[in-house]
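Each structure below is given as structure tokens.
Just so it is clear, none of the values below were taken in a lab; they were calculated from the coordinates. Only a predicted model underlies this, so the values are computations on that prediction, with no experimental measurement involved. Cβ atoms are built from the backbone, for glycine too; each structure is taken alone.
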Structure P
Amino acid sequence: MLLLAVVAAAVAASYVEGPGQDWSALLLARGLGADAGMAASAPLAFSVGLLCSRLALDPLTTRLSRTAITSSAAVVVVAGASAGALLAFAGGSPWAALVLLFVVGLGTGPAYPMLFGAADVLAARHGISAAVTASVISTCSRVGAISAPAAVGALASGVGLPVVFAVMAAGGLLLLLALPRALR
């Protein structure tokens, strides 16, 4: 059951990171009418959010529990991506979308480092070797990275590009349900 939570969290993280990096420029350009320069900055805004939260992760882990960090981060992803979906479906500002992509990146940043950090805990508490856990996380992240573009593309063709944020919100919700459980 614990390994299933790890699998779900790793795939969910891919469904947040993938669209944030792969589809955000297209969403801004075609969905929100941004010019090419602004649209190109969408993956950058998301990636800067990832970087900022990952740089802050070590100091945070000395002050807060891993469960508190992951739960808070997942709530940030769900809230930011849900707000982004509402904004995108309403045809809002590309600038606001950039800010929300940064926020979602902030929330997503701790997911993989925390999952890989859990490998030692799973080995000590549950007898699952760190190498097996790392392999499972890596494999599941690849499964998510391969399947997310196809899923988002199919949904975007049917519903429209604002679904990019909706997929990220769904991934964030799955992170909220699975990641704290995987780290307990």
Structure Q
Amino acid sequence: MATLVVAQEEAPEAERLLLDLVAQVGLTTAVLAINDRPSKTAQSRLYRILAGPGFIRERLGTREFQVYADTFFQTNTRMAEHLLHEARNACAPGNWKRLLDLYCGVGSLILNLNDQAEQCLGVEIVDSAIQSGRELAKSAGVTNVSFMAGEVAKSLRELHESGATADLMVVDPPRAGLNPK
């Protein structure tokens, strides 16, 4: 997948260049991301699929994930496998009641660690990532994983106020690190 971030919706030259790249390299999908506001990240307000289905499939652990242009997924699959292995070892004692995965993205960790706890909850702010995780859980017959869309600090507050608890937390924060709150 190739995603090109542009500042305006109408960008015919950029579209042509991206489609040429897709044809030359043999990519399966091309997405134009429109970001017409100053931003420190490549998160955009609008995504337009130019070629392909608009997502790619990546395998991690025992699961295959649909990854969209606006969803986070580890780009280095080999290191992501290592991270998953380390997380599995750290959770190994098992028999946990509730596992909480913060900044869960598409659920790559929680959907591979769901056998470590009775209930698992993933929290993520990107709606398409949550939807992808829910779809995978449903198609895989995983019944002990649910997802909560929202900013992590606010979601944790809501969970705490509702009396929800967790025995185990897995955290894979964005580059900026954990929210101080």
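Here are some notes:
- At a computed 32, 19, 13 (semi-axes √(5λ) of the Cα gyration tensor in Å), which of P, Q: Q
- Distance in nm of label points 7 Å out along Cα→Cβ at positions 20 and 116 from the coordinates reads 4.8; which among P, Q: Q
- A value of 13.6 for mean count of other Cβ atoms within 10 Å over residues 4-11, calculated from one of P, Q, originates in structure Q.
- Relative contact order in percent (Cα under 8 Å, 6 or more apart) from the coordinates reads 16; which among P, Q: Q
- For helix-only ellipticity at 222 nm (-39500 (n - 2.57) for each DSSP H run of 4 or more, over all residues; to 500) computed as -9500, the structure of P, Q it came from: Q
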